[in-house]
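Given below, in the form of C-alpha cells, are the structures.
What follows draws every value from the coordinates through simple rules; no lab data is involved. Nothing here was measured: the structure is a model prediction, and the numbers come from that model. Cβ atoms are built from the backbone, for glycine too; each structure is taken alone.
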Structure P
Amino acid sequence: MGRPKALLPVGESSFIERIVKSLRAAQIEKIFVVLGHNAAALEKKIRHLPVTILQNPDYKLGQLSSLVVALRALEGENVDGILLHLVDHPFIDPRLVARMIERFCESKQPIVVPVYKGRRGHPVIFSRRLFGELAAAPLDQGAKSVVRAHAAETLEVETEDEGITLDIDTPEDYRRHVTKTAKEE
C-alpha cells in the first residue's frame, strides 16, 4: 500500500479507529492491537485509542506471529476465547460481532466464522482450548491450518454483510471498496 493500512482513511476515521469503534460497540472491552513494521511510529498515532498495544518483533514471520504475541498476552487471563480481526478488513458490523459472540457462548464450538454468500470472512473467534494449537501452527499456513483441522467443529454464522470478505491489500482494492462504501454511507 505504501503506507500503514491501519492509518488509511475510511470516511471520517482510519481503518484502525473504525475497527476499534465497532468492537467497542459490540461490548468488547479488552482489545489488543499487535504492531509490527514501524511499530513505534504507528503506536504514537494510535495511542489515543482504548486498546492495549503489543509489539511483534517477529512480524516478518507473518500474521500468525502477531496472533502468537496476542495469545501470550492472554496467558493467565480468564478468557473463553479470542476474536481475531485483521486491520485490512475495516468493514466490521458490531451487530454481527455481537451475534457471533452470542453464538460462540451458546454453541460451545471452538471456532466461529462469519459467512457471506458461501465465503468465509473476518473476524474469527477461537476458543481458548485452541490457543496451544494456534501458537504451534506452521507459520506458513497460519491459523487456517487450525481451522481446517477443526472443520467439523466450526460454526458458520451467515450474514448479509459483504464487509467480512473485503480485504484491502492494494491501492486498487482501496479505491474500489473504500470509495464505494464511503458513497453508500
Structure Q
Amino acid sequence: MWRLCLLRSRSLKKAIELNANFIIAHEPTFYNHLDETEWLENDPIYQYKEDLLAKNGIAVWRNHDYVHSLSVDGVQAGVVKELCWETYYTQNSVLNIPKSSLRNLINHIKSKMQVPALRYVGDLDQNNFQVLLLPGAMGGRRQMELAMKEKPDVIIVGESPEWETPEYVRNANEMGEKLSLIGNWSFSK
C-alpha cells in the first residue's frame, strides 16, 4: 500500500530490464521480516530468485531500520507528503485534517497513493478529522495502544492481521464508539 519497494518479481524484472545492478529495498528480499534464508536453501523458488540476482550481478541493500530510526520516521513522512497532508503534520502520528467522511478519506488515499482498493472498518458517512497515521506493520498491539492513548476518529494503518486492530475497531463500533480504520491488512496487488 505505501510503496515500500518490496523486492517483488516485477521490481527485479524492471531492474534487469534497466541493466541496474543495485536495488534499494525497504522490505525483505526473501519472504520473511529478518530475511533469514537458511530454511530456504533447498527450495527451488528461493533458488530461482537468488540465481536471478546473481546472474544479473544485482546487489540489494535493505534500507529498513535506518529509515524508521530517523527523528521523523521516513516512511511516515513520505506517506504524509504523498497524501498532501504536510500542513496538518506535527511530527507525531496524529494529524488534524479538514473534516471528511470516511468514504471521502478512503477515496483520497486511493487516489493519492494509486491503490485500487483498501479495507476499512466503520461507518462510511462518519466525519473524521483526527487521524492516527501508522503506516507499515508496527503490530496490532502498538496500533491499539496508540489508539487508546490518542483517541482518534480514524486509524490509518499499512498492515494489521485481521484478528488484531481490525477486530478491535469492530468491537469499538459494536459498543457505540465512533472509531474507524483504513488499511491494507489483507489486500495484495
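Structures P, Q were shown, and relative contact order in percent (Cα under 8 Å, 6 or more apart) at 22 was computed from P.
With distance in nm of label points 7 Å out along Cα→Cβ at positions 14 and 46 computed per structure, which member of P, Q shows the largest figure? Don't skip to the end; give the middle numbers.
Details: P: 0.8; Q: 2.7.
With respect to distance in nm of label points 7 Å out along Cα→Cβ at positions 14 and 46, the highest-scoring structure among P, Q is Q.
Supply the structure label, taken from P, Q, corresponding to Rg/Rh (Cα atoms, Kirkwood Rh) with the calculated value 1.02.
On the way: P: 0.93; Q: 1.02.
The read-out was computed on structure Q.
Computing distance in nm of label points 7 Å out along Cα→Cβ at positions 38 and 62 for each of P, Q, which one ends up highest? When distance in nm of label points 7 Å out along Cα→Cβ at positions 38 and 62 is computed for each of P, Q, structure P gives the biggest number.
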